[in-house]
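Following are the structures in question.
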Structure P
Amino acid sequence: MSKLNVLVAGSTGYIGIQLIKLLLKHNKVNIKYLCGNSSVGKKISFFDKSIKKKLPLITKLSQSKINNSDVIFAALPNGEAQLISKLINKKKVLIDLSADFRLNDSKSYLKWYKQKHKAIKNIKNSIYSLPELNLKSVKKYNIISCPGCYPTSILLPLIPLIKKKLIKTNNIIVDSKSGYSGAGRGVHKKYKKKNLYESLSVYGVGFHRHNSEIEQEIKKYCREEFKITFTPHLVPMFRGILSTIYIDLKSKKSKLNVLNQLKKFYKKSKFVKVMKKNSFLSTNDVINTNNCYISVCDTKYINKIIIVSAVDNLIKGGSGQAIQNMNLKFNFKESEGLK
């Protein structure tokens, strides 16, 4: 098979830059177009001097560029991938890193993102793909929606346990901390009154948008009542997410079962690593990788555990996961471009 021609829309954002760096290591793709609006005519090296390879200048997205591409990666603000989805045919693949196709219905999208969905018919033609859970089904879709960074760190440890009914689901508490790159290049304007480099900030308390996809995905596996409280924080570092999940067990014997189930579920996984019991994780363990590390920790209570997970929000929580989905879609080696 000849190389895939790839278009990256939104190429100058944190996710877009990271995506380009990974694609340059991928033996099966050719970066044909880099697209943006405010940076037309510039070299991508203007935004990241570590990119030395000669690449196309940044241009405006157009129908002809889409027609000449096999895969379109959309690292764009919410709403824009919906418009792109109307311009592709069945021979093209759209891999969306925004929230445009994460939710199963347009009413939920309006509720959480405060804008009407502009491609409602394409929602049913898309798949929300956490790769470890969609190894085969992702091949059937040409619109692939990549999960958010926080949900990735939360759903990977939770779903195997919910599927096996090992944990109580009526009071799951998640405390997540992210580097400020998760808020995009506009983070300094958005939080200009906060000292991002020396302070810890809570935001989205009780109603962060990622609640919607976390709850949606859990409902696919949980038939019981469930309540999940998710609180995100920005910490004074550039990248990485550490999620701490507080869980009640269904029985006193479940502690070992939890660890064994996670190890069994991810035994063949390329990127999810279940650590030894009571391992203390750091974001430094996963920075610049497509890995998710998971640690199951004891508490002083017999029927409670704490699960800690760590991901790089720009790779496993973003660009790396997008490439992983592309690899599965085209039957490439799952780790191609991601070592």
Structure Q
Amino acid sequence: MRKCSLSKIDLLFAEIAKTQSLYMPIDGADGRAVYSKWQAGKAWSSALNTVKSPKNFFFPHTEELANFKTAGKTIEIIDVRAEAEDFVVFGVRACDAKSFDILDRVFLTDPVDSFYASRREHGVIITTACNRPTETCFCTTFGIDAAEPAGDISTWKTGGELYLKANTEKGEALLAALEGVTEAADDAAVRAEKENIRKIMKKLPLADVKADAFGGGKTKQYFDDPAWAALSESCLGCGTCTFVCPTCQCYDVKDFNTGRGIIRFRCWDSCMYSDFTLMAHGNNRNSQKERFRQRFMQKLVYYPENNDGIFGCVGCGRCLAKCPISMNIVKVMKTLGGKN
């Protein structure tokens, strides 16, 4: 384990940025934290979470897949793939770090998504323990320890110092390159900080939320539950919950005619939209209740059924904070799970 004084943290950032792009939570003009490329003069945000999760670094909001040029009946396919840049994502929380494992099971399972795989290969994740978790946090529901974040390097802020511990070969290589701006340290302060974080987590309003009533094999039990009608009644179908969610992975593929050729791209999509998976024959989920049910059944039943019991939610709390009608997965769990 190594440490760096928080008063000299910019030296650490500058050393990382010498060889690769460095991204971290930085307060935007509206005061909300967003991931931005670090440059001298930009300060690491003190916010617990960014507005959107860091999944955008591996699964971008929009990205080109291929270009086409046509001449008569001839079609030329242009491969737009390029080698991903080496980059570091700093300040990732434990919940978001866990979300990468969930996305990996989707995009790195055969057939492997080469765009996603390239970014995962070139990216290094530096996580930060949550020394100030908030009342919307419920990561412990899904077995995530906010005091022990995963990632290539884990960090803790305590006593005016940033402590760093490598967890992977990538992390060890980067931490070795930072020896000039860090110093060796024992883990006494970190152990005390972990204990403090865990005490806070136990006192949070959602600390008692359990997922025990959900999981694989529960489709028949929950699919026709009459509670879905009341739960979904006020849903606007705005998709905010899916766009701030670190684990949602639905996307659409579209073609755009530029007048000089065709650009094929993919962009995030939402199962909460009425035109999601819309085809010539129509849509198999025609009501907002059906779309609402699909989202939460995917998180709590379908995903764990196909992924060794792992849930499709990490308890980051973004949907709780951003839903305009205050409907979220916690209310769904308490309503449905409370019956069993």
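Read the figures in this text as sums done on the coordinates, not as results from a lab. In this text the structure is predicted, and so the values were computed from the model without any measurement. Cβ atoms are built from the backbone, for glycine too; each structure is taken alone.
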Discussion item. Given a value of 10 for percent of Cα pairs over 40 Å apart, calculated from one of P, Q, which structure does it belong to?
Written reply: P
Fill in: With mean count of other Cβ atoms within 10 Å over residues 86-93 derived as 22.4, matching label from P, Q
Q
Discussion item. Comparing mean count of other Cβ atoms within 10 Å over residues 238-245 across P, Q, which structure shows the greatest value?
Written reply: P
Worksheet, complete the sentence: Candidates P, Q; distance in nm of label points 7 Å out along Cα→Cβ at positions 46 and 278 computed = 5.5; producing structure is P
Worksheet item: Rg/Rh (Cα atoms, Kirkwood Rh), for residues 78-141 alone computed as 1.08: which structure among P, Q?
Response: Q
Fill in: Parent structure of the calculated result 1.28, given that Rg/Rh (Cα atoms, Kirkwood Rh), for residues 158-197 alone is the read-out and P, Q the choices
P
